[in-house]
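Novice: In structure tokens below, several structures.
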Structure P
Amino acid sequence: MAERDTRAVAAIFRAPLFNASETFVQTHAAALRRYRPLVVGLVDKGGAWPELRDRLLLARPGEAAALKLLGRARGLAGRVAAHAPRLVHAHFATDGLLALPLAEALGIPLVTTLHGFDVSRSRGAMLASGRLSWMRYALAGARLRRRGALFLAVSDAIRAKALASGFPPERILTHHNGVDLTRFLPAHAPEPGLVLHVGRLVEKKGTALLIEAMAGVDGRLVVIGDGPLRADLERRAGPLGERVRFLGALPPDEVAAWMARAWVLAAPSVTARDGDSEGLPTVVAEAAAAGLPAIVSDHSGLPEAVVEGETGFIVPEGDAAALARALTDSLAFPTVRSRMAAAARALAAERFDAAKQAEALERLYDRVTGCA
């Protein structure tokens, strides 16, 4: 007979289970040790990792509609209560507001992780988005800020933006997302000249700027990810011919394999016209774990994942010429690249190890549940 799991339960809430670009939600759940994860969602999008498949609780259609349209969680709360969770932890402020009735129906604290757009996108853009959860947050986000037990910003830059938008200073901390250091490992023979770019193809990722910069770089670019700008970006890349490849969205293991092949990661993020900006893209921490030097812009939390001149280069946001120079320098000096690769892995172990970050997170759980 299998031994009964007596660990305290943390209900991790994300409405879609799981968006392909949000591996950090699954990494969070899988890394917990003293708490047992119960991953609660409203829409099944597939792709759950094997170790989490028996940890999922999907809302029934009526329960999902009641929560999304009426803010009522009675039915869903009844099923979640059977697992006796000690807290609810939601990802993104928009889902934090959605999960607030669930936490309050259960009588347990709500922790919300703030990732980026949820504190950087303008209120007007949220209202004009047509997305129910974003529009609701634009109108009623103050309720979450008043009643949430704890808010975790994924970078110091996002914490500063959250404070500026009204989040309570005594209840908001910076907590970096962790990455699995066993999944992302340094390569022994990366391919010279191979630049990797990973992310959803939206304005803030700076992909158009990267394509512009690549015109003056003697190298090849592989783009992993999909999104509404893909067709336009492929058109922009047309003059570069076979030097640019778009692979679409790939599973995490295939992304890790490309990181093992690449010479450098490029993440030249920019602030979108509607204010949307990064928090601290997990892909940069994953690249560091893979011993992959990164070239990033001085945008939002990105400089928190790169040590200038040691694990990569930080260039001015929106500056294609500076980006091209940094790419050229990164591709031209193998010995420098080797030194940066080792330093990047060490940085990942220090700041982003999923096991260490989970330990720190569980201590915060103890605090908000009164179990410290």
Structure Q
Amino acid sequence: MALPATRPTAAIPAGAALSSDQLLEIYYYLRLTRTLEERLVALYRQTKVIGGLFRSLGQEGESVGSAYALERGRNKDILSPLIRNLGSMLVMGARPIEILRQYMAKAESPTSGREMNVHFNDLEKGYLGQISHLGDMIPVMAGITLSFKMRREPRVGLVYIGDGGMSTGSFHEGLNLAAVQRLPLVVVGEYNHWSYSTPPEKQFAVKDLADKAKGYGVPAVTVDGNDVFAVYEATKFAVERARRGKGVHFIEVKTYRRKGHAEHDDQHYVPKDVLEQWSSTNDPVDRYTQRILSADLVSEADLKDIDERVRVEVDQATDACVDEPLPSADTALTGVQVDPPAADQLWFKAL
């Protein structure tokens, strides 16, 4: 299984127009994503994570690169992530302590322990949490961006979909609606080679996911998903086009899921030589680091400072919440029913 072609190490796309400060900020989010997930693995092995743990190892570049192309802040752009788009949420403003609390189902988590992993929202910061039904966030984001259009707001929505999710009816219905209505929506299709344990050749006959979008009259491009600059440039173009009222745009990112579907999945179905090839020669964080250093745009000291900042930030967030309590049983119906019963009237109080 061949790897995508890479550009010369020192070449920085002229169209990116990123300052040194921006390049360092992108590096910060790449490093924060990986470090935070590594901490979650440690907590998972200590049985402190409730439910599954989903890694984005090898895919951090496409999440960070795409989200960085959006306008961030109150009443700005909105994205909807998948379980492997932690990096995009961090770019939009999610804090490590929120992620840690979510995965450990703490009472002070964004969902008060009712949901886990990245299934939570913060519309003020600009992210709408996914639901577990794959593909369904495409029509949801079509609806949200339709509201942008109807209110004549210069806002754009971005939504992620995996190669497996692109086989669902919801994906096709949502994309068709977005195309017909010329909505300000950018769809990022992740070709990561595995739909749980199903390889692409056993799921669809097209070579590129972009071909599916073209069938609905949607402009589509395929980029190297492990090249942060390529993803950023493609997304920046699509976002600006959508903001000008030109309609939906599809970006296929070719990448590779280097961990199992979740931490419990041992990847026995993945060819070990292919996995090693992607790990050793096509890591998105390593490639990005080499590019910005070889182009003399940042210094190694700058990167070491960020590495230390990230380590301290994750350590402090962990220390602050790891021993926090789980939600108490008498809060289970709060926010679920309009007028929840009093604590002494709950049937499970005596259990």
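No lab work stands behind these numbers, since they all come straight from the coordinates. For clarity, every value in this text was computed on a predicted model and none was experimentally measured. Cβ atoms are built from the backbone, for glycine too; each structure is taken alone.
Novice: So relative contact order in percent (Cα under 8 Å, 6 or more apart), computed for just one structure, reads 16; which one of P, Q is that?
Specialist: Values: P: 16; Q: 24.
Answer by label: P.
Novice: Please compute distance in nm of label points 7 Å out along Cα→Cβ at positions 42 and 154 for structures P, Q and give me the label with the greatest value.
Specialist: Details: P: 2.0; Q: 4.5.
Looking at the calculated values, the largest one is Q.
Novice: From which structure (P, Q) was distance in nm of label points 7 Å out along Cα→Cβ at positions 82 and 282 calculated, if the value obtained is 1.6? The partial results should precede the final answer.
Specialist: Details: P: 2.8; Q: 1.6.
Corresponding structure: Q.
Novice: If you rank structures P, Q by FRET efficiency 1/(1 + (r/R0)^6) of positions 18 and 50 (r between Cβ atoms, R0 = 30 Å, to 0.05), which sits at the top with the largest value?
Specialist: Values: P: 1.00; Q: 0.20.
For this comparison of FRET efficiency 1/(1 + (r/R0)^6) of positions 18 and 50 (r between Cβ atoms, R0 = 30 Å, to 0.05), the top structure is P.
Novice: Rank structures P, Q by distance in nm of label points 7 Å out along Cα→Cβ at positions 34 and 338 and report only the one at the top, that is, the highest.
Specialist: Values: P: 4.3; Q: 5.1.
Between P, Q, the highest calculated value is found for Q.
Novice: If Rg/Rh (Cα atoms, Kirkwood Rh), for residues 210-289 alone is computed to be 1.09, which of P, Q is the source? Don't skip to the answer; put the middle values down first.
Specialist: Details: P: 0.95; Q: 1.09.
Working through the options, I get structure Q.
Novice: For structures P, Q, which has the highest computed value of mean count of other Cβ atoms within 10 Å over residues 202-209? Display every interim value, and only then the final one.
Specialist: On the way: P: 22.6; Q: 13.1.
By mean count of other Cβ atoms within 10 Å over residues 202-209, the leading structure of P, Q is P.
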